[in-house]
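**Student:** Next up: the structures, one after another.
Rule-based calculations on the coordinates, nothing more; no lab input. Just so it is clear, the structure is predicted and the values come from calculations on it, not from any experiment. Cβ atoms are built from the backbone, for glycine too; each structure is taken alone.
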Structure 1
Amino acid sequence: MAPFHPRMADLPEEIAVFPLPGALLLPQGKLPLNIFEPRYLAMTLDALANGRMFGMIQPDPRLKRGEAGPGLYRIGCLGRLSSFSETDDGRLLITLTGLARFRVIEELPLDEGGYRRVRADYTGFARDLDLGAPPPTIDRAELLGALKPYFRARGIDANWEAIEQMSDATLVTTLAMVCPFEVPEKQALLEAPDPADQADILVALMRMGAAANAPSEGRPS
């Protein structure tokens with residue numbers, strides 16, 4: 001078992017959540033965050049003192065705004081603070097490592113620090129914590145075949161040597177987290193049952209993205 005890797009029974013039922021559109025955290029992924037807003041500074045400091053965990057979740061653009069803020073998707077991902085540093089101007093630079101996805105059972109009253117909290121249910125996501133699970137079956141050639149024109153169309157430079165050295169599971173997680181997809185597309189990746197399904201969604205999204213950003217016929221490229 002990896003250092004600090006919890007069991008399902010160790011995951012907290014009540015968690016703070018950071019609602020951030022476009023910020024996708026997946027199990028075993030690493031998400032760098034620059035924390036500067038007072039309520040999220042309070043949330044991060046509280047997490048550091050109490051198990052180092054909080055959830056990432058996206059606001060759902062289809063829902064109306066409530067008293068606590070924008071409506072939230074029902075599925076997010078719990079993460080653990082795996083690195084932390086403080087800047088001279090009071091910001092916190094952290095890395096959140098994904099542990100397991102959760103469903104929101106209900107939203108709880110705001111914490112005294114002003115951040116949002118939910119009651120979380122991890123049922124159905126036990127495999128997120130299984131570091132010994134067999135590697136996913138992924139058509140790597142198809143994934144890279146979709147990735148290269150997508151990056152080219154979006155003007156994204158890539159370290160192809162580093163990409164080639166990634167395992168299939170790490171490659172899928174990294175691409176899902178870093179590619180500039182829209183909020184509903186990020187949510188679809190989060191809710192996919194496993195990395196193989198995420199890879200299928202990635203291929204479809206990248207092909208659509210490459211086509212949408214390709215030069216039109218008759219225009220200079």
Structure 2
Amino acid sequence: MKTALITGANRGIGLALCKTYLAQGWKVIGLCRTASPELTESGARVIAGVDVTDAQALAQLADTLDGKSIDLLINNAGIFQHEMLGNIDYNSIQQQFLINAEAPLRVTEELLGNLTAGAKIAFITSRMGSIADNSSGGYYGYRMSKAALNAAAMSLARDLKPRGIAVAILHPGYVQTAMVNFGGDISADEAAQRLNQRIAGLTLENSGTFWHSNGEVLPW
């Protein structure tokens with residue numbers, strides 16, 4: 001039985017991904033700061049109290065897993081803030097970089113020893129990290145942090161290819177979650193199903209591709 005570890009698993013897309021993989025017969029480890037009743041009752045193994053920006057907590061994660069093999073790592077945890085030119089909160093920008101870009105890299109590096117040969121890693125990013133696709137401006141911290149995440153994920157795709165580990169860079173769509181006050185156009189469950197399809201189709205040959213969950217390849 002394969003095992004998936006999913007960060008930000010307590011709600012939204014992360015929770016929906018947990019349920020999707022559990023329904024497919026996977027063992028699922030849900031990582032979060034605070035467990036929700038839905039996650040606790042899902043059947044996943046829950047590891048709560050982990051802040052993905054806390055280097056010490058992440059260093060202890062490998063000990064908590066005690067050598068458990070991971071076949072799929074989904075770096076889903078993220079934060080969304082809105083800055084406007086002339087009134088930019090640079091502390092907010094730094095926070096978004098820490099959570100959206102640096103933390104997924106930290107999580108991945110800490111768990112390298114747990115990843116099986118032929119494992120897959122998925123980074124839940126955003127098309128707002130695309131420079132070519134930016135037609136409306138604004139959202140400085142979010143756009144910058146997701147572009148940085150995309151760059152890190154591409155480097156990982158290159159560095160991990162010799163180990164047979166493939167990397168997907170995935171935009172979930174505009175999803176009805178608390179992050180956007182439930183203003184999206186698809187449900188978290190639908191997004192999870194689409195993401196699952198993209199991950200199923202991930203190979204070493206298409207590793208490092210920037211996909212929309214609907215299958216469209218996005219521009220950098």
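**Student:** For distance in nm of label points 7 Å out along Cα→Cβ at positions 92 and 124, which of the structures 1, 2 scores highest?
**Tutor:** Looking at the calculated values, the largest one is 1.
**Student:** Of the structures labelled 1, 2, one was used to calculate distance in nm of label points 7 Å out along Cα→Cβ at positions 20 and 164, giving 2.5. Name it.
**Tutor:** Going label by label, the one that fits is 2.
**Student:** Out of 1, 2, which structure matches 1.03 when Rg/Rh (Cα atoms, Kirkwood Rh), for residues 12-107 alone is calculated?
**Tutor:** Going through each structure in turn, the value belongs to 2.
**Student:** When you work out distance in nm of label points 7 Å out along Cα→Cβ at positions 116 and 212 for each of the structures 1, 2, which one comes out largest?
**Tutor:** Once distance in nm of label points 7 Å out along Cα→Cβ at positions 116 and 212 is worked out for each structure, 2 has the highest.
**Student:** Rank structures 1, 2 by distance in nm of label points 7 Å out along Cα→Cβ at positions 44 and 68 and report only the one at the top, that is, the highest.
**Tutor:** 1
**Student:** For which of the structures 1, 2 does the calculation of distance in nm of label points 7 Å out along Cα→Cβ at positions 36 and 196 return 1.7?
**Tutor:** Going through each structure in turn, the value belongs to 2.
**Student:** Suppose distance in nm of label points 7 Å out along Cα→Cβ at positions 100 and 204 works out to 3.3; of 1, 2, which structure was it derived from?
**Tutor:** 2
**Student:** Work out the source of 14.6 here, i.e. which of 1, 2 gives that when mean projected area of the Cα convex hull in nm² is computed.
**Tutor:** 1
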